[in-house]
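Below: a set of structures, written as structure tokens.
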Structure P
Amino acid sequence: MKYFVTVNGEEHVVDLDGTGVVADGELVTAHLADVEGTPERLVTIGDTVHRVLVRRGVGRGAYTLSIDGHRFEIDALDERARAIRELSGAAAGATGPAPLVAPMPGLIVRVNARPGDQVRAGQGLVVMEAMKMENELRATADGTVKAVLVAPGKAVDKGAVLLELE
């Protein structure tokens, strides 16, 4: 089955055919295993093993992955779901960079951007601590920091706007 996976605005094609994984046209040796008694999974790609925590996002195909301490917002759709989204116009969301919001309640540890800074998609902007883990929140698109609404040491609720981008 073919999947279209978007990571930080960059689309990748992943084909699972039962015998292997083809990612962006390249055959990859991969294995997935549950870690018993935890929500984590071990993903082996080639000779490298990664600890992955997967959380469902708001929309269909939306996920948040914590991989080896790094956080990624992922959109993964199979061919049918992608075609339905395109036909329905659901893919036509807001244009331009979205504000950076807190994905969960936590404490701001570091702010790596100031108003006026040019940022690139995937660039780490804010580090927050939640559930005794530090999470780096990254820009989802290129843009300019319009306003920084938090400071280190500030507690924030889920959904709080941390940075405004333009």
Structure Q
Amino acid sequence: MNKSPLVGIIMGSQSDLPVMRPAAEFLEAANIPFELSIVSAHRTPQRMIEYAQSARSRGIKVIIAGAGGAAHLPGMVASLTSLPVIGVPVKSRNSIDGWDSILSILQMPGGIPVATVALDGGKNAGILAASIVGTFDAKTADYLDSYKHELTDKVMRSVDELDRKGWK
């Protein structure tokens, strides 16, 4: 994308990309500029600090951070910036059914909030980030309104199909 990114999408490792890609795809469909990178809280802590502390000055409005296992990335990034951070718990290879990631992101101490989406919920993180951008960008808000109407229409088409089959 040519414009300066409004959303930063970061993940703890390359293996998180299949979960985080739907966030990028939603933002791309909504025409919201974003950046995507790997920032490990444990393996590259200095990179994480620099990323979080420079995000606002680079024009980022919201950060989506996905991580598995101990999942410290979203919370640590939230501790380093006043930007909204959306955490995506990732069920990793060595995960305890994803609960380790969920609780690591969800159970933040007072004063360091992280908005948390469902396990492997990259798309919802993208939608939530777009909702935040939509608070100050009318085109994004219009896109989201259309997207929500499309969801409603899809359900109603399914209802009509069942009705036509006589399965009430």
Structure R
Amino acid sequence: MLAAVGVILLYLGSMVELIDISMAVIASLLCVFAVIEYGKSAPWLVFGVTAVLSLLLLPQKTPALMYTLFFGYYPILKEKFEKLNITLCWILKECVFNVALILILVSMKYLLFESLNISFMLYVIAVVLCEVVFVVYDFALTRLISLYVYKLRNRFKIK
């Protein structure tokens, strides 16, 4: 069910191109839910099914690529990384993000926007802005997780 909702969210992002990244982020919250409520392999199954179906079914692939290459699996890894000390945690988070960012930029350039000619300086500016956004995203995700665990979880009575 979570994977189906994730595909629907990504489909909405595909149809309205202004919200494609936002829908990838919102779909990633379903993996957060799976990590908290089900643990073990369930979040990976939600991520995998959502990623494959969205890559196959979406008419515009940008949200599916964003989800598949970073937003889908990052909440699952975040939970694992935050069990480590803070320095190692941030080093691992940054490594994962930077590898994913390179994959996203390369896939966007060569798979989706082949004819677009972008200067190196524009790539540098994009990477710097993405680093800032990543840190904000990580802190916001932590706050959303805390809100769910401490305030909302009891209202839903899932377990």
(message) Between P, Q, R, which one scores greatest on distance in nm of label points 7 Å out along Cα→Cβ at positions 21 and 53?
(response) Q
(request) Work out the source of -15000 here, i.e. which of P, Q, R gives that when helix-only ellipticity at 222 nm (-39500 (n - 2.57) for each DSSP H run of 4 or more, over all residues; to 500) is computed. (result) Q
(request) State the single structure among P, Q, R that was used to calculate Rg and Dmax of the Cα atoms in Å, giving 17.4, 62. (result) Q
(message) When Cα extents along the principal axes in Å, for residues 13-60 alone is computed for each of P, Q, R, which one produces 32, 30, 17?
(response) P
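Every number here is computed from the coordinates shown, using simple stated rules; none is lab data. Bear in mind that the values here come from a model prediction, so they are computed numbers and not experimental data. Cβ atoms are built from the backbone, for glycine too; each structure is taken alone.
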